Structure I
């Protein structure tokens with residue numbers, strides 16, 4: 001293992017399984033209402049231009065929300081482990097899909113072909129520590145690795161901003 005990658009925060013030899021459960025209802029349309037634990041429901045829908053009722057983000061938009069949210073959690077965890085100081089992080093993510101895939105055209109990928117992710121971190125940490133944080137976040141982030149495992153071309157760009165910016 002590279003010196004750049006931090007040691008795990010758990011015993012690597014003891015399996016620790018976690019299960020995440022959601023409940024959802026779709027009333028024979030494009031709109032799905034989902035409940036997660038005891039939070040307000042999350043609505044997913046398609047834009048009206050794609051036959052939806054435009055009452056919430058699309059499932060693919062929610063996949064991008066999951067990506068940036070997961071990165072936020074992992075950045076925080078890695079920063080704590082490294083005692084890395086940062087003031088904030090901003091994300092911008094976009095995904096490219098050939099819409100023929102979800103419409104059933106054989107041989108066309110029905111999910112994102114490519115995702116571009118820009119992460120701007122406000123910090124005055126050294127370049128070496130900034131790069132170590134990046135490597136560990138990309139190594140640990142479940143959603144980054146889910147996209148990569150699915151063969152999605154994932155372009156991650158890290159930028160720095162001053163801590164007061």
Structure II
């Protein structure tokens with residue numbers, strides 16, 4: 001699958017979270033989104049004097065317009081590897097869990113207790129390692145080849161004839 005076909009397929013399946021997306025389909029589309037974001041940042045800086053790191057109106061519109069198809073393509077890509085699409089959000093769930101745990105600890109007064117000793121230190125280190133590794137785990141899953149044959153999410157996109 002080439003870049004034009006991949007972009008067309010992902011835009012046609014704008015909010016389709018069912019089915020599977022092959023590696024080329026997903027990565028060509030992600031490349032197009034990254035390139036589009038860079039172009040929008042340059043246009044924002046040129047036309048509006050916006051800081052490229054802060055973003056501008058064109059970057060915001062592009063990001064909002066492409067968020068859902070990017071999420072859907074990643075979701076289908078996860079399903080292509082035989083995993084639930086929800087696994088794509090693994091790093092986000094860890095961040096939410098850490099935030100929730102911090103708020104609970106703050107509310108109970110346990111946050112003032114010394115955690116840098118004994119089991120508290122081990123738990124803190126384990127959570128931090130998991131937090132730091134989670135994006136790489138998801139990236140590894142996204143880089144994996146398609147699961148051969150049909151799976152619970154549909155036929156293998158590499159084996160289906162157009």
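Here are the numbers for the structure shown:
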quantity	calculated
Origin of the derived value 27, 30, 24, 17, 2 (P(r) over Cα pairs in 10 Å bins from 0, in percent, for residues 42-89 alone; candidates I, II)	II
Entry that produces 35, 26, 12 once semi-axes √(5λ) of the Cα gyration tensor in Å is calculated, selected from I, II	II
Top of I, II by mean count of other Cβ atoms within 10 Å over residues 26-33, largest first	II
For 7.8 (mean count of other Cβ atoms within 10 Å over residues 18-25, calculated) the corresponding structure among I, II	I
Label whose coordinates, when relative contact order in percent (Cα under 8 Å, 6 or more apart) is calculated, return 18 (choices I, II)	I
Label whose coordinates, when helix-only ellipticity at 222 nm (-39500 (n - 2.57) for each DSSP H run of 4 or more, over all residues; to 500) is calculated, return -22500 (choices I, II)	II
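Every number in this text was worked out from the coordinates using simple rules, so none of it is lab data. If you're wondering where the values come from, they're calculated on a predicted model, not measured in any experiment. Cβ atoms are built from the backbone, for glycine too; each structure is taken alone.
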